[in-house]
Structure P
Amino acid sequence: MSACPYQAALSARLGKSADSAHDLAHVRRVWANCRAIVKGESGDKSAPVDLELLYAAAVFHDLVNLPKNAANRAEASRLSAEAAAPLARACGLPEAKLPALKHAIIAHSFSAQVAPRTREAQILQDADRLDALGAIGLARMLMVSGALNRPLYEPVDPLAQYRPPDDSAFALDHFQTKLFTLAETLHTPTARQIATERTDYMRAFLTRLQSEIRED
């Protein structure tokens, strides 16, 4: 991630107030994912990417972070978009690009359920979802669930094989309710390839975990 003014603006607004799964390190990983996707899709000349816009959207996408169990959780990306516009303007992003910036930030959210209409919005959504997968996604999920005091698993059926999964009650159920569905929602071939590998890693983790907690 490049230096000021964007990072300075983000640090001043986000600082130490973000939770450990949506901190500055998360922002840096999302921007790295964006760059990896752009590089992987560089052969598609029919869909040029505005890197200035994409960078601003990646930096400011989580300015407002609401708890996962908040009733208005789906509003977080809209609130982030509204907060991002004046910061991006102050950092030099042209006024004409602000609507596209706000759309990309709003659409990145899984909870908001807004379809991305631009290439930059698609890439940001893919990049953010990649950070919910693999080893880092597993670590983030456990941190969030721990902060919410959710048990790791349901003792009788830990992997929700014979019951409806409920990730508001058990941490591991989040694999079934969300994480294992993400790969099929991605827009770019590059992101889907990365997501497939990361999802395979998480499935292997659950297989190992199941063998370690078996009581018979």
Structure Q
Amino acid sequence: MSSTSTFPSLSDPAAWWRRLCWIGDGRIAVSGDLSVDPEQARTQLEAWRDAGITHVVDLREEWTDETFVATHAPEITYHWIGTHDAGGHQDRAWFDAGVAAILAALTDPDARVVVHCHMGVNRAPSMALAALLALGVDPVAALDEIRTARPIAYIAYAESAVLWWHFACDLPVTTTIDAVTAVRAWHHDNPCDVGWIISRIRRAEDDE
């Protein structure tokens, strides 16, 4: 739940659930959400503030903590850009809004952004990928960086992120096909047992 230097073991995915995992130049963190328990949520929010978080980009369609954050950490700017986590693809408009919020925040050199969904497995890492693409990072290098920082990140919407970026840049179709192929190859070469990871986090969730 905090940004300590001691990494938890991947054998316990729940230990990564609400951990701040820093990517890029250390100004974007990927995480799971705040606890449903108000006391735990306040403790997490204080940890986010101590870590220098100035902006929250919440990607959950199913919930928002906007009022909670406004009450307990009004100095933190909160963006709710919710979407589904049903698999398949994400709309380009969702990436437009999320990346715009992240990049706008980063125009302040002192800003630090946490991008989160519920578990920090698919939606948040996929949005972080889109932000890295917009910052000029190669797709495969960005995927490596996210998975290294957050081993429970499956990044299910990676292809959607790549398609969004290539559409935004009006890149040639052949370039887009090559990028999507590279993302599929990366997933093949870097398997992640997402069902097992989610099941372990669900167990922890039931104990809250």
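Nothing in this text is a laboratory measurement; each read-out follows from the coordinates by a stated rule. Remember, it's a predicted structure, so these values are computed and weren't measured experimentally. Cβ atoms are built from the backbone, for glycine too; each structure is taken alone.
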Calculated from one of P, Q, FRET efficiency 1/(1 + (r/R0)^6) of positions 24 and 48 (r between Cβ atoms, R0 = 25 Å, to 0.05) reads 0.30, and the structure in question is P
Computed 3.2 for distance in nm of label points 7 Å out along Cα→Cβ at positions 40 and 104 - originating structure among P, Q:
Q
Suppose you compute relative contact order in percent (Cα under 8 Å, 6 or more apart) for every structure in P, Q: which one lands on 23?
Q
So distance in nm of label points 7 Å out along Cα→Cβ at positions 96 and 112, computed for just one structure, reads 2.3; which one of P, Q is that?
P
